[in-house]
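What follows is calculated from the coordinates using simple rules that are stated; it is not laboratory data. Computed from a predicted model, the values in this text were never measured in an experiment. Cβ atoms are built from the backbone, for glycine too; each structure is taken alone.
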Structure P
Amino acid sequence: MSPFRLMNVPYDWINKQKSNQHWLRKEGEKFYFPGGGTMFPKGVSAYVDLMQNLIPEMKDGTVRTAIDTGCGVASWGGDLLDRGILTVSLAPRDNHEAQVQFALERGIPAILGIISTQRLPFPSNSFDMAHCSRCLIPWTEFGGIYLLEVHRILRPGGFWVLSGPPINYPKRWRGWNTTRDEQKSDYEKLEELLTSMCFKAYNKKDDIAVWQKSSDNNCYKQLDAPDNYPTKCDDGTEPDSAWYTPLRPCVVVPNPKTKKLSLSSIPKWPERLHEAPDRIGDVKGSSAGDFNRDDSKWKKRVKHYKTLLPVIGTDKIRNVMDMNTRYGGFAASLIDDPLWVMNVVSSYAPNTLPVVYDRGLIGTFHDWCEAFSTYPRTYDLLHVESLFTSESHRCEMKHVLLEMDRILRPLGYALIRESSYFVDAVATIAKGLRWDCHVEATEDGSERKRF
């Protein structure tokens, strides 16, 4: 996470407007990131140190995946990455301009997004932890519908961390352009909403408050009471349906049949990476044996990839995307390299993204007939396996390749593994994009598939 040149992300608004908070610092033609933030004036490391004291599970491998809503320049996610916690930093393009672009330029996992009217593109019960540091999301408004979405994507036993209004309002309210009574009312409403969704207060100190989502499904029986709000979601919408799915003002209750779903029941990191999750059984045609074979297959494949592309594993490759993953095997086989992988599962493919999260990796749903929620020139390596074979009946190949060209950094790489028919067609279009193309054999020398 070294400094980078201003010309890469030519936006100076944050530097000018928040210079006293030390989000970033401009020196000459470069941006530096001292690790400051609105709620961590002593630096992000001191802030996370305090958080770890409040949540010891952040230190022992229990917490592995996190989401940061309203991430700023993603200093929190960057600090956690150094501590072995993989964070999806989420922010819209607002008056802060290019927050997510700053994050990706720093080499931190991030995606453009906002909790608004649609569900976030993640499966239910997936993140171990969620975080908001003065992210300005009105958690208590609209019946707490945004908080219900955090509840949906957070794993049972997972933690929700809030710093900023209305936390510590007796000391902080004067700086929030509001009254003490208004902040007290917001805090009480927040506590009431969280309790109604089966969160319990876990810990609190200074400006940080932590709640934990219940692992006991008996808690949700309270939702059956007449005239209770919120109610259980029983409208037939799948809990994992998250592509153009409207937010629901109801509680998604975890499936009690899935035994190893809660944070305390899944293996700790790194053991969870190579253990078949219970939710593999929810995927049609999948099994623990299939998962283990896939895991072994990708170790062999990635070894071959590194002979074709020796820069993998060096500081030349940091931001990686697997555009059509199944169980995240490609990312798992690169886990010891200094990079991170955004695993993408097609919104039209079998839903394997919960398996990706259960093994301690991150990813998102996406339809490759559309643009991906990122800025141009933000990924160093794109990996594609059988995407054109499975999606060519819906998406034009040239449009997908143009999108790949948009998000790939200059001098970046694409590994495209397809049937011989599609490899030849891809090569023709890619040369038209002025890519330097080489067709290579697979690790087993099969003629049916090539790179």
Structure Q
Amino acid sequence: MKKFFLIIFLFLSTSNSFPQNNDSAVIESIYSNALNSYDSYNNLRYLCKNIGGRICGSKQAALSVDWVKSILENYGFDNVRLMELMVRSWSRGEKEIAKLYFKDGSTENLTVCAIGMSTGTGENGLKRKIIEVNDLGELKNLDKEQIKGKIIFYNKIAKNKFFNTFDMYGDAVGPRVLGAIEASQYGAIAVIIRSVTLSNDDYPHTGIMRYVDTLKKIPAFSISTNGADKLSRILSAEPDCEIFLRSTCKELPENISHNVIGEIKGRLNPENIIVVSGHLDSWDTGEGAHDDGAGIMHGIDVLRIFKSLNIVPNNTIRFVAFMDEEVAQRGGRKYAETVEKTGEKHIIAIESDVGGSTPMGFSIYGNDTVIAKINSFKNIFHNYGINYFVKGYSGVDISFLHKLGIPGIGLIVDSQRYFDYHHSPNDTFEKVNRRELQLGSAAIASLVYLIDKYGLDLP
């Protein structure tokens, strides 16, 4: 009798542990496949070196759409297609000029770039005195007559106190986005913004800025951190110096662009969809390697890994390369509108838009049931350094799905160097480590495998 119960006990113990052991073996194979693959790294090289920066509405953006579509077709993914949308279009024009003029007749050049969607100075440029402020609040404390006809220099220094550098970015980015609006209403004729980065370098970092139709649109320039420190020192020594600025950037008529979509059709529930995604557009001054070529490679590689390992999902795994994350997020908006219109059922959407550095975990946007379910997978990731499973933000493009009740997940990576590259000429292919990139693909593919197998216990 004791022997009988021992056999039953061993059988039940083995039965309960088998799924975990089986999952561990599958995930080990996912990581092995990812780490031994050079596909994504070579694809990223092509995207960066042969196409380069690809802001929405540009020729490079159109080339990248066609190229990604061909990649998905060559892998043999299902239902490869384009989703049409209208995007804004902007041209940087000729290389920007910034030159300081001193009372003794000497001059000094500074390196600047126009901030994305800025209006230009015109062919003749403009030359005025400079007023330095720390942030938007300090500007508001100045007398309006003191500002009128001047150029505002926002020298807001990014704070090192934040462990998460995205918190640093959120704290420091205000002048870049809203600085021209605030300065214009006080009569300023242009703004110069300190780059939003912790790095001390000579790269001006661009990014999106905003205008309002009720105020004059004034030119906005970014200056590198080294350049900002130099300008601040000069203004302390010679506050009456002037600066000449010239840019020929301008907004162009809107044109047609596309999201790019490919799938692996589900075996049991093909109508249920798990999205993996990144954004295809990038700023024009760099190559868009970390932001967000890496995220595009992660998403494509998830499908490649499933196909390579003959993992047939229960649900449809859909890759979406969103267009226009950097400017107006029309790709994400269009996708959510289409999902709402068609009534497609999405289990969850995952986005990678934090660069190609070493993955550390996942940020989960959803109700308590979703968060608990994703956290139940935590132990299986422990040996792969994926230890952060936190409630939080998912991603810009997939955020529009949340209003439809669709939960989201964002990849978390080691972000300490991310803003050294972000929106700058420094965001190049060479800054991405192949092994770190592949670890990101493996982490997302493993999470997709588990969600596909076990679901999220949603009603």
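Which one of P, Q has Cα extents along the principal axes in Å, for residues 271-350 alone, as calculated from the coordinates, equal to 42, 34, 12? The value was obtained from structure Q. Hey, relative contact order in percent (Cα under 8 Å, 6 or more apart) derived from one of P, Q reads 21; which structure? The correct label is Q. Given a value of -11000 for helix-only ellipticity at 222 nm (-39500 (n - 2.57) for each DSSP H run of 4 or more, over all residues; to 500), calculated from one of P, Q, which structure does it belong to? Structure Q accounts for this read-out.
When distance in nm of label points 7 Å out along Cα→Cβ at positions 79 and 343 is calculated for each of the structures P, Q, the largest result comes from P. When FRET efficiency 1/(1 + (r/R0)^6) of positions 103 and 199 (r between Cβ atoms, R0 = 25 Å, to 0.05) is calculated, the result is 0.35; to which of the structures P, Q does this value belong? Going label by label, the one that fits is P.
Taking FRET efficiency 1/(1 + (r/R0)^6) of positions 87 and 383 (r between Cβ atoms, R0 = 41 Å, to 0.05) as the criterion, the highest value among P, Q goes to P. One of P, Q was used to compute log10 I(q)/I(0) by the Debye sum over Cα atoms at q = 0.06, 0.07, 0.09 Å⁻¹, and the answer was -0.30, -0.40, -0.62. Which one was it? Answer for the origin of the read-out: Q.
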